[in-house]
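**Student:** What follows is a set of structures to go through.
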Structure I
């Protein structure tokens, strides 16, 4: 397998779903024009609102709805494998959603779904988050095969739990769509992404929300691609845009041969 270009889309989504979809389509088109075969959108790319129940009202049944249609049609139109950051899908209880990452191949076929397992909670001064109020946790790790190799899925807060990534078995690429807060992102975002890359001797593709949203919420951004040795290949600090880099299977193989840490695991 030869080196293949991948891309992370960074956005500053607001409450207007139609506008967010237009922005996402434009940025996916830019990534495709730059040669990316696999493109990742950020967490909640279609909707970030000051009212957390808005995502409950926007939730869709699995397999139908305008958000899923958008992902399918966008992947097909731009001929890319599209990782749909996350969208709200129906949960087992009516007042909650699943925070779901859907993957469509370049023919518009859905090939994977991952529901966020770890639900973010944070309290410091006036800053407070409790995702479990409106989100129902998933329960299974998900990895899939793609033109860039084996890909493992995660969403935002999952990044703090290395056992999730190890449970997927060796993968070539870890994808982390996110809406990290400015506070936690400033302290830990790059550190955690580089650690996950080094631990698993694989590439990491992180697509983030990055800026001040219409609601006043601030997200950290800094979308990036990290190589298996922990080097940041390209990043974007704030604002909408695209980050691209090549994933090179030969580099993964060489590093795993010279440092066979994955073979040395005991636990």
Structure II
């Protein structure tokens, strides 16, 4: 197995992002590409995402994970939320531009040293909020052949919908701070996030997109997810009846992982997650 970490990619969102490539030893067998998009307050090196990348390589894939350009980490501090201003300026348009930039980067940079790669077989995995964004990207971009969501939200307006008081205060102040439970940082969300969503409401509303979603879609969720309730998975399945759904009954929002992850082994729920995803792609 070979790994290249922290490759710098210019994003159309106006900032640089970091990307990791995991690939098997060179063979003549074609390798499909799997791209992983992290969620809100997430980053590519969180928890056991590294071990998950290696597990996909062991299954015969080329695996890419990346930081969204406005996720709050920086090029020199990819493990820390060192740029809260960038975090506050993030929105769904930026994240979609980041995914588009990663897709653009692939044919220009995955050359012969990676072996034979099937550029026509790209799967996109999104965790949590990244799942909702991945569905939009899959709906819009023909290069993505299938989408897999892990513990995905069913609405990208979940933060403010049905909370008029929060929305009014947010609009008046221009910023709302969320507490990072792990780092205890007060992380700003500027009101531009909601304005960006409202400008693109039709194409950013999953309830509108999913009935028209034409590609294979696999929805995986934990039955013990307290961050995004299992109901969200069934909602998306209702909107896209042809989608496949798999509930890992005892799994939480991060499938029994945590940060930092100090073991060399994946937790059982993550093993189940990877196995189900691999089976779906194959």
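**Student:** For mean count of other Cβ atoms within 10 Å over residues 14-21, the calculated result is 20.0, so let me know which of I, II that is. If you can, show how the numbers build up before the last one.
**Tutor:** On the way: I: 16.0; II: 20.0.
The structure behind it is II.
**Student:** The value -9500 for helix-only ellipticity at 222 nm (-39500 (n - 2.57) for each DSSP H run of 4 or more, over all residues; to 500) was derived from one model only; which of I, II is it? Before the final figure, lay out the partial values.
**Tutor:** Details: I: -6500; II: -9500.
Checking each candidate, the match is II.
**Student:** Between I, II, which one scores greatest on mean count of other Cβ atoms within 10 Å over residues 166-173? Present the calculation step by step, with values, prior to reporting the outcome.
**Tutor:** On the way: I: 18.5; II: 13.0.
Structure I comes out on top.
**Student:** In terms of mean count of other Cβ atoms within 10 Å over residues 158-165, which of structures I, II is highest? Please report the intermediate quantities before stating the final value.
**Tutor:** Working: I: 17.4; II: 12.4.
The maximum falls on structure I.
**Student:** Any idea which of I, II comes out highest on mean count of other Cβ atoms within 10 Å over residues 78-85? It would help to have the intermediate numbers written out before the result.
**Tutor:** Numbers: I: 24.1; II: 14.9.
Going through I, II one by one, mean count of other Cβ atoms within 10 Å over residues 78-85 peaks for structure I.
**Student:** Now, a different point. If relative contact order in percent (Cα under 8 Å, 6 or more apart) is calculated from each of I, II, which structure is the one that comes out at 18? If you can, show how the numbers build up before the last one.
**Tutor:** On the way: I: 21; II: 18.
Clearly, the read-out refers to II.
**Student:** Using distance in nm of label points 7 Å out along Cα→Cβ at positions 86 and 174 for the comparison, can you identify which of I, II gives the largest number? Don't skip to the end; give the middle numbers.
**Tutor:** On the way: I: 1.6; II: 2.2.
With respect to distance in nm of label points 7 Å out along Cα→Cβ at positions 86 and 174, the highest-scoring structure among I, II is II.
Read-outs: derived from the displayed coordinates by stated rules, not from any lab. All values reported here derive from a predicted model rather than from experimental measurement. Cβ atoms are built from the backbone, for glycine too; each structure is taken alone.
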